[in-house]
Structure P
Amino acid sequence: KPIFFYINSTGTSWYSGDAIGFETEAFAICDTIRYVKPPVHTICIGQAMGTAAMILSAGAKGQRASLPNASIVLH
């Protein structure tokens, strides 16, 4: 049975640039997505910035999506 992972996140920093997390946490999520047996569908429902965009890209091939008005920012 597939896993659906919905993303709405500014990543590890807030709009002002203040840190609100560590990149290692995002890498741990990506490692887990690749480790688990069921396919992981990643869907951006609002925004995926920085490390959140990296997590979005870790979804199964052909199972990565975003809503029409979602924002995805790699920086």
Structure Q
Amino acid sequence: LQLLDPFAAWEGTDLKGLKLLIKAKGKCTTDHISMAGPWLKFRGHLDNISNNLLIGAVNFFNEKTDNVKNQLTG
């Protein structure tokens, strides 16, 4: 397992005005969120497994799979 540095303590306030990187559209199962197959060799290693995150999901903002839309620049 990959060792992570602790996160800073939550300051107790709600986060407002944040932009979404991706919002899944339609069916979004565990296979859309984190596909199995060759990615299984990375289980427990967050830097690598995060590259697999939501690659099967359809993005609500641009209707593309494995593609994000920059909410600031388009």
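Here, each number is a calculation from the coordinates, and none is a lab measurement. For clarity, every value in this text was computed on a predicted model and none was experimentally measured.
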One of P, Q was used to calculate semi-axes √(5λ) of the Cα gyration tensor in Å, for residues 13-52 alone, yielding 23, 14, 5; that structure is P
With Cα Rg over 2.2 N^0.38 Å derived as 1.06, matching label from P, Q: P
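As an exercise: helix-only ellipticity at 222 nm (-39500 (n - 2.57) for each DSSP H run of 4 or more, over all residues; to 500), calculated from one structure in P, Q, equals -1500. Which structure is it?
Numbers: P: -8000; Q: -1500.
The read-out was computed on structure Q.
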A value of 33 was derived for relative contact order in percent (Cα under 8 Å, 6 or more apart); which structure in P, Q was it taken from? Q
